[in-house]
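What follows are several structures.
Values quoted throughout were computed directly from the atomic coordinates according to the rules given, and no laboratory measurement underlies them. Just so we're clear, the structure is a prediction, and the values are computed from it rather than from any experiment.
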Structure 1
Amino acid sequence: MVMQILKLDHRADTIVGDAITRGVSGGERRRVTIGVELVKRTRVLYLDEPTTGLDASAALAVSDFLRQREKQKKKKKMI
């Protein structure tokens with residue numbers, strides 16, 4: 001579900017990559033990082049400028065998803 005909302009489902013079997021190995025794009029890498037933080041079992045989620053570097057569509061998807069998660073009961077608090 002998180003991968004679909006962050007529009008990463010088409011990259012499910014793709015490595016993220018590093019300085020040597022080409023992997024996902026920069027915007028996809030940022031969304032992967034957000035997704036990893038969302039599935040961790042923490043009570044507080046701190047995201048510093050989570051939409052910086054994303055295109056408008058991805059930024060809207062991330063913002064809407066975070067807003068939706070915040071409104072649900074017993075979910076992480078976002079700062």
Structure 2
Amino acid sequence: MTRLRHVVLPQLAPYLAAAARSGLSLVWKIVLIVELLGRPNGVGFEIGVAFQLFDVTRILAYALAFVPSCWRSKHPGAAV
């Protein structure tokens with residue numbers, strides 16, 4: 001048990017952090033697609049409506065709203 005806690009877990013920590021970050025980004029994309037296809041409200045639905053209406057300003061507004069959160073998840077120590 002001591003060997004696991006002091007040797008194995010510290011070596012696995014960077015890989016676990018990278019896997020968690022990758023998993024969260026994938027989940028976020030899945031949520032947007034599900035909202036786009038199956039819900040009458042939500043961010044994905046709004047982006048889909050903006051695409052249908054060719055509303056470029058709304059699409060850019062949603063994109064700019066998500067860029068800081070994506071940047072923050074990729075670079076946790078950096079200022080936005």
Output -13000 (helix-only ellipticity at 222 nm (-39500 (n - 2.57) for each DSSP H run of 4 or more, over all residues; to 500), calculated) maps, among 1, 2, to structure 1
Value 22, 13, 12, calculated as semi-axes √(5λ) of the Cα gyration tensor in Å from one of 1, 2, is from structure 1
Relative contact order in percent (Cα under 8 Å, 6 or more apart) gets 15 when computed on, of labels 1, 2, structure 2
